[in-house]
Every structure is written in C-alpha cells, then in structure tokens.
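Undergrad: Multiple structures follow.
Each reported figure results from applying straightforward, stated rules to the coordinates on display, with no laboratory input. The model shown is predicted, which means the values in this text are computed figures rather than measured ones. Cβ atoms are built from the backbone, for glycine too; each structure is taken alone.
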Structure P
Amino acid sequence: MASLQAELQLPLSALGHITSAVQIGFIIGTLAFAILTIADRFSPSKVFFGCALLGAAANLGVLLAEGFISLLLLRLLTGFFLAGIYPVGMKIAADWHEKGLGKALGYLVGALVLGTASPHLLKALGESLPWQGIFVATSGFALLGGMLMLLFVPDGPYRRRSQGFDPKSLLRVFSNRSFRAAAFGYFGHMWELYTFWAFVPLLLMAYEQQQENLLPGISLLSFAIIAIGALACIWGGYLSQTIGSGRVAFRALLVSLCCCLLSPLLFYAPPPLFLVFLLLWGMAVVADSPQFSALVAQNAPKEATGTALTIVNCLGFSITIFSIQLMNLLSTWIAAEYRFMLLAIGPLLGLFALKRGIKF
C-alpha cells in the first residue's frame with residue numbers, strides 16, 4: 001500500500017476506498033449472478049474457472065493503472081469476478097456434500113482465509129519485492145485455482161439445475177425463520193470481518209507508535225493474524241459435526257464480540273500478550289463464517305442454493321462497505337485504541353439473530 005501511495009500519489013484514505021471498491025464490485029457481481037441464476041443454471045466449475053481467469057486479468061491490470069480512478073475501477077472489476085468464485089465455490093461444496101457441509105465449508109473458507117492473507121506473506125518474504133510482483137503472483141495463483149477446479153472438480157451429485165430467477169422464491173426463502181436467522185447472523189459477522197482484516201496492519205502500526213516498541217515485521221504478523229483463521233475454520237468444521245453449525249457460529253461470534261469490546265486494553269499490553277490476543281481474535285473473527293454459510297445452504301431450497309448463497313453474500317458484503325468507510329471516517333476523530341470497539345455492533349446483532357431463530 002505504501003508503494004502504491006508513493007507511485008500513484010494516492011490519498012491517505014486510499015486503503016479504505018480501495019478495499020470498498022472490491023466490495024462494491026463483488027456486490028454488483030453477486031446481484032448480477034443472482035438475477036441471472038448463473039450458479040444454478042450453468043456448470044459451477046466452469047463458472048468458477050471463467051471468473052478466475054477474468055478476475056486474474058483485472059487484478060493484473062493494476063500494473064497499467066495511471067491514477068486513483070483507474071485503480072478503483074480495476075479493483076471494482078476484480079471484486080465483480082470474485083462473485084463467480086467465492087459463492088460459487090460454496091455452491092459446489094453444497095452440491096457434493098448433502099451431509100457434513102459444515103466441515104466441507106470449513107476447508108473452503110479456510111482456503112479463502114489463506115488466500116486473503118497470502119499477499120502479506122509475499123511481502124514479508126521479500127521486503128524488496130516490488131508491488132507489481134505481488135499482483136503478478138496473486139493473479140497467477142487465481143488462474144491456477146481456476147484451472148484446478150475446471151480439470152478436477154466435476155458437477156456434484158446433489159446439484160439441481162434451476163430454470164431461472166424467481167423473485168418470489170427468494171422472498172419465500174427469507175420467510176423461513178431459520179434461514180433468516182442464519183442470514184442475519186452472517187450479516188452481523190460481516191460487519192466485523194473484512195474491516196478487521198483490512199485494518200490489521202494499521203492496528204499493528206498504531207500499537208508500535210503508541211508503545212514505541214518495534215514489532216517483528218508488520219507484514220509477517222498481518223499474515224499470521226489473518227491466516228490463523230484458516231485453522232479455526234477447519235477446526236470449527238469438525239466441531240460442527242458433533243455440536244452443530246449453529247452452536248459453533250454462536251460461540252465464535254461471542255468470543256469475537258469480547259475481543260472487540262476488550263480491544264482498547266490491547267494498546268496497554270506487553271507485545272507478547274498483544275500478539276496472542278490478536279491471534280485469538282484472528283481465529284474467532286472468521287471461525288463462524290463457514291458455519292453461517294452451511295446454515296444458509298441447509299435452509300434454502302435445493303434448486304436455489306447457489307442463488308440464496310449469492311444474494312446473502314451480496315448483502316453481507318454491502319454491510320462491509322459501511323463498516324470500512326465508518327472506520328476510515330473515525331480515523332481522524334477517535335484514537336486508534338477505541339476505534340475497533342465499533343466492530344462490536346455486528347457480533348452483538350448477529351448473536352441476537354441466532355438466539356431468536358436457530359435451534360441449538
């Protein structure tokens with residue numbers, strides 16, 4: 001980010017705007033995919049490959065960006081094509097796993113978490129690596145992932161093909177109390193998740209400045225704090241087989257809420273305790289994600305699973321824009337140590353929705 005800011009003369013608020021551009025692109029993409037019922041009408045693996053290819057191209061296009069506006073447009077395009085990867089990947093998992101979906105999605109979302117963290121690792125492994133190299137590498141990984149799906153993952157045995165988009169069926173889905181509870185729990189989770197991920201490096205830098213203690217590499221620590229969530233997703237997936245997805249999601253969301261509320265104390269903790277706390281938060285903040293998706297898929301009609309997952313993702317990512325931009329806005333008004341308490345709003349509302357609508 002620092003390299004991009006220097007080369008393209010970006011404003012200080014660029015991090016929030018660039019992250020939001022990806023989210024807006026994802027929202028537009030998920031709306032288009034939902035209306036056209038892409039994931040339910042066409043082979044999900046082929047859709048995944050096509051979007052991985054186009055998304056890699058849009059990501060690589062940043063190398064040709066000439067200013068802030070062109071950069072934002074390219075990030076928006078990358079987000080658009082991600083709509084054919086993340087929710088479609090969950091649809092593929094649902095097509096293959098009638099039982100044990102929570103475990104399958106634990107691995108899938110764990111992969112998403114590792115992918116999210118990977119640019120920080122690339123930067124940490126080569127501090128002299130130019131920012132262009134990170135974009136080339138991430139585009140290469142995206143293309144490789146798409147090819148693996150196309151070549152080795154055929155359509156699942158539980159796939160049911162949809163004939164088209166029916167707005168009334170979507171309204172009927174949301175009239176299902178359990179589906180609604182899972183969706184609203186997911187929305188609360190999303191208020192926190194991407195804002196936490198986006199601002200982890202800034203949180204680490206704020207701690208360094210306040211404590212006047214040098215931490216062992218911001219990029220490497222950012223990778224560890226985000227990537228450890230992959231293990232939490234997988235562990236939560238196995239746990240869901242014994243206590244159920246609802247209980248796993250509720251407990252992770254409760255821990256995450258406590259982390260938000262206790263975050264001001266972080267800035268007065270010694271470095272080892274500070275880092276352990278952030279690693280715990282990095283696990284709790286995402287461990288509920290695959291279980292929310294499993295609950296959404298399990299409570300949606302089989303012929304509309306892909307569309308239901310896509311529209312819930314669309315609404316969830318819409319919420320992230322508000323939390324990211326609000327965090328951006330508050331950066332000039334509220335001290336860093338109190339800013340992350342704002343994220344507690346999401347887990348609190350998510351817990352309320354789960355408690356009312358999911359049977360434990």
Structure Q
Amino acid sequence: MIIGCPTEIKPQEFRVGLTPNAAREAVNHGHEVLVEIGAGTGAGFTDADYTQVGARIVPTAEEVFAAAEMIVKVKEPQAVERRMLRDGQLLFTYLHLAPDPDQTHDLLASGATCIAYETVTDDRGGLPLLAPMSEVAGRLAPQVGAWTLQKANGGRGVLMGGVPGVGPARVVVIGGGVVGTHAARIAAGMGADVTVLDRSLLRLRYLDDVFGGAFKTSYASAGNTMELAHAADMIIGAVLIPGAAAPKLISRAQLADLKPGAALVDVAIDQGGCFETSRATTHRDPVYDVDGIMHYCVANMPGAVARTATIALGNATMPFMLALADKGWRQACSDDPHLCAGLNVHAGQLTYAAVGEALGIDVITPEAALKH
C-alpha cells in the first residue's frame with residue numbers, strides 16, 4: 001500500500017502523523033511511504049530522518065493526497081485537505097465529527113473511508129488511540145491553567161501551590177477519566193487543593209484507593225458541581241462521551257456564581273466543549289474573557305508539546321496503521337472489532353451512531369459498511 005503523511009496545516013499544529021519509526025515499520029512491511037517535505041519539523045524530525053528509513057519525501061500535500069491509498073494524519077482534515085480526498089481513499093486520523101457538520105458533510109461527499117482515532121476501542125472498554133493525547137492534554141491542563149490564572153493574563157493572580165501563610169489554588173476537575181486523572185495528579189503535584197468530580201462511584205472509589213490523600217473526590221451532581229465551582233480558582237473540563245458532543249456542564253448564567261478571574265480550561269473542546277461559553281482557540285491566542293471568567297479552549301493542546309505528543313501517538317497508532325496497510329481496511333476491520341469501532345464514514349455514508357444522532361444524519365452500521 002502507498003501510505004501518505006502530509007504536513008499538518010491546522011494553526012500551531014506541530015505534530016506529525018507518522019514518526020520515522022512508524023515509517024520504518026511500514027517500509028519493512030513492504031509498503032511505500034510518502035512524507036511531505038518538512039512534515040516532521042515541528043516535532044523535531046528532519047526529512048533525512050525519514051529518507052534514512054526508506055520513506056520518500058515529496059514536495060507538496062497535493063502530491064501526497066494524489067498518490068497515497070491511505071492518508072495518515074493527526075488532526076481532522078482542513079477544508080483544503082478535504083477537497084483532495086477521493087473516492088475509495090482511506091483516511092486514518094482524529095476526526096471529532098459530532099460538533100463539526102461541515103467536515104462531516106465534506107467527508108461524506110468525498111467518497112473516502114474514514115477511521116477516527118478517537119473511537120477505536122480496546123477489550124477493556126478504553127480508547128487506546130485517544131488515551132495518549134488525553135494523558136498529554138490532562139498533564140498540560142493545570143500548566144496552562146496556572147498561566148491563565150496569572151493576573152497579567154486576566155486571571156485571579158493566584159499561585160497554584162500558594163506560599164507559607166497563603167493557601168493554594170482550589171482546582172476542580174470535572175471528569176475522572178484519563179484526562180481528569182492526569183490533570184488532578186499534576187495539579188496536586190503543583191501544590192493545589194484538588195477535587196475530582198465524576199458520576200461513576202466505581203471510578204471515584206478507584207481514584208480514592210489509588211490517589212487517596214493526593215486529591216479529593218466528589219460525586220458530580222449538579223449541586224455538588226456548582227458548590228465546588230463557586231469556590232474554585234480553576235475548573236478543568238475533562239468529560240468525554242466517545243464520538244459524541246460533550247455535555248454542557250456550566251452555563252453562561254452560572255458564570256456569575258464563579259470567582260472573578262477564575263480559569264476554565266476546556267479539554268473537551270475538540271468535542272464541542274463542556275462549558276456553554278466555550279469556543280475553540282489556538283496556541284497563538286489561547287485565552288478569552290466571558291463575564292470576567294477566563295477561558296482556555298485550545299483545540300489541539302498536545303500540539304504545544306509536539307515531540308512528546310507525536311511519539312506517544314505514534315506508539316499507539318502504529319499497530320493499527322500496519323494492520324490497515326497489510327490487510328486493507330475491510331479485512332483489518334473484520335478481523336478486529338475494536339478497529340472497526342473507529343469507522344466513522346464510508347463511501348458517502350455515516351457509520352458512527354453518536355455522530356448521526358448529534359448531526360441528524362442517517363447512519364448505517366460499520367458491519368453493513370464492510371459489505372458495501
């Protein structure tokens with residue numbers, strides 16, 4: 001198979017879809033790998049790193065899309081990239097379709113087959129291709145939140161760990177999954193007073209057993225959430241419904257109940273955001289103010305630490321990428337129901353129920369798509 005890796009063009013996205021190690025593995029499996037010139041630069045990989053393992057550097061994204069049978073990326077294809085997709089081509093990347101009708105309709109019109117990293121599952125009920133970036137984003141969230149809290153950035157002017165005689169910042173993490181757990185660990189390590197909210201008592205018991213003493217836990221009822229949010233200096237939104245739009249947990253009206261200058265860090269912004277007032281921002285202009293509350297809603301947070309994030313993502317995606325290349329997408333998805341769960345679009349039809357529900361589009365099952 002001819003595997004193509006274009007340069008990411010989303011603003012301030014420095015990650016790359018294929019590491020040199022992944023390219024080496026693909027070449028060793030007998031595949032041809034095309035990498036757009038400079039694609040790995042933001043993550044610290046040179047064109048020579050790719051050519052040394054047998055990949056071929058091509059000068060433009062147009063040439064990558066025209067020649068490749070499978071496109072491997074990081075972020076969802078931008079409008080100009082979607083126009084280069086063609087009937088029967090395979091796209092393997094993050095998609096986050098539920099809050100993005102324009103992308104969804106473009107992918108349907110392209111005739112391509114699109115497998116989304118964020119909905120591939122595993123036998124433990126996890127999301128193995130989302131988890132590495134969730135870990136990175138979770139660990140980044142307190143760091144960027146601490147920056148947002150600085151007075152010069154519009155925040156409350158509160159230090160995460162406090163100092164002797166002055167208490168630490170109060171941090172509320174909504175969601176106790178991968179993002180929330182890593183966010184809580186880092187925030188607690190910075191000396192903050194941290195509480196994690198979740199609706200799963202089983203998950204709360206796990207967090208208490210493993211991290212008891214490092215941070216507190218509380219049940220995520222509406223009352224508890226707002227009581228803790230009212231006293232918080234920072235709120236980290238870390239909720240996820242796989243493949244679906246994120247629920248709105250704090251309304252605009254409720255911002256009036258928060259501390260002036262409090263920081264909201266919305267890690268769920270890729271899925272539409274979990275605060276009513278969230279809108280996607282970029283690393284260049286990450287923070288905005290709504291009613292005196294500072295919002296950090298960068299839609300590709302892991303791109304800020306591109307090398308770490310690229311290697312972590314590559315470690316997770318490589319086995320699936322090789323299966324798709326070795327077997328073709330139909331056989332690979334037939335052999336692995338967890339990979340099949342990643343199928344979102346095929347030949348003009350939507351194949352992921354949560355996206356169809358969010359956007360009001362008819363859906364066929366992935367199993368039906370395999371026969372089409």
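Undergrad: Can you say which of P, Q returns -26500 when helix-only ellipticity at 222 nm (-39500 (n - 2.57) for each DSSP H run of 4 or more, over all residues; to 500) is computed?
TA: This value belongs to structure P.
Undergrad: Using FRET efficiency 1/(1 + (r/R0)^6) of positions 247 and 319 (r between Cβ atoms, R0 = 30 Å, to 0.05), single out the structure from P, Q with the greatest value.
TA: Largest one: structure P.
Undergrad: Quick check: 18 is what I get for relative contact order in percent (Cα under 8 Å, 6 or more apart), calculated from one of P, Q. Which structure matches?
TA: Q
Undergrad: Quick check: 0.45 is what I get for FRET efficiency 1/(1 + (r/R0)^6) of positions 87 and 135 (r between Cβ atoms, R0 = 35 Å, to 0.05), calculated from one of P, Q. Which structure matches?
TA: Q
Undergrad: Of the structures P, Q, report the one carrying the highest value of mean projected area of the Cα convex hull in nm².
TA: When mean projected area of the Cα convex hull in nm² is calculated for P, Q, structure Q comes out on top.
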